[in-house]
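Dropping the structures in below, format is structure tokens.
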Structure P
Amino acid sequence: MDDTIKIGQNSYTEKEALNQAIKYHKAGEHQKAEYFYHFINKYNPRNADVLHLSSLVLYHYGWVDSAIYWLKRAIVLNNKRPQYYYNLGLLYLDKGDHGEAKKCFTLALECNADYQLAKNELMRLN
């Protein structure tokens, strides 16, 4: 595997490409962020963070079911990140599935018992 990812006219390390994608994402430039996420995922399909962040872009576009699919793939690759479960719970809430949302928030707390955002959602749902 080559050590760089060619995106447009530029070459990036995986870390550099992810940092650039996150900058675009935080700036609200979701199309550019997703473009970078696509190339990073092509380079390394086992990067759970890229799948997680891609799911957030999909959600931004209103594609909740696709966002759930990609976030579940991220969890398969790394089931130790409470924010993955938390965001999955939020997606289920958006769909009106409170039962699945509660399960996700509970799993987030199993990863990190101090994850306050998940605690807040569980209290709100009970």
Structure Q
Amino acid sequence: MAGPRILLAEDDPVTAGMLEHIFSFEGYRTEWIMTAEKVGAAVKDGSYDAVVLDLNLRGMTPEELVSRVGEVFPRPPIIIFSACPMRVLEAAGQALGPAAILQKPAGMEQLLSAVAMALASGAHHGSRG
């Protein structure tokens, strides 16, 4: 049986490679994208069980990226994992209602726990009611 699909939106190849390796070891399947332009379409695709989202992706400001992802209804649980200042992370949290917000450098155990909790909730966020 295949594990849950995680969309990894991360611009740093070293970080992405490390995360892909760790997620694979934990039984997750990952797809890595590194530019902001691809995030909205990938989230809209609907084939991911969770999204690990860095807000510092090439091609958009964090605010533009949050706006783009926020347009997708419904969307899988989002774990914001970014080195942005806390004020930016908090604003993104208000806009997206993420399952978790982790400011880099957060520990891998924290990230894995946040992903597991998001997947266990099974909730798709942002549904229009």
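Every number here is computed from the coordinates shown, using simple stated rules; none is lab data. Since we're looking at a predicted model, the values are computed, not measured. Cβ atoms are built from the backbone, for glycine too; each structure is taken alone.
Remarks
- Among P, Q, structure where P(r) over Cα pairs in 10 Å bins from 0, in percent, for residues 33-88 alone as derived comes to 29, 57, 14: P
- Of the structures P, Q, the one that 23 was derived from, the read-out being relative contact order in percent (Cα under 8 Å, 6 or more apart): Q
- Structure from which 34, 33, 23 was derived, Cα extents along the principal axes in Å, options P, Q: Q
- Distance in nm of label points 7 Å out along Cα→Cβ at positions 9 and 81 - structure with the largest value, from P, Q: P
- Entry that produces -23000 once helix-only ellipticity at 222 nm (-39500 (n - 2.57) for each DSSP H run of 4 or more, over all residues; to 500) is calculated, selected from P, Q: P
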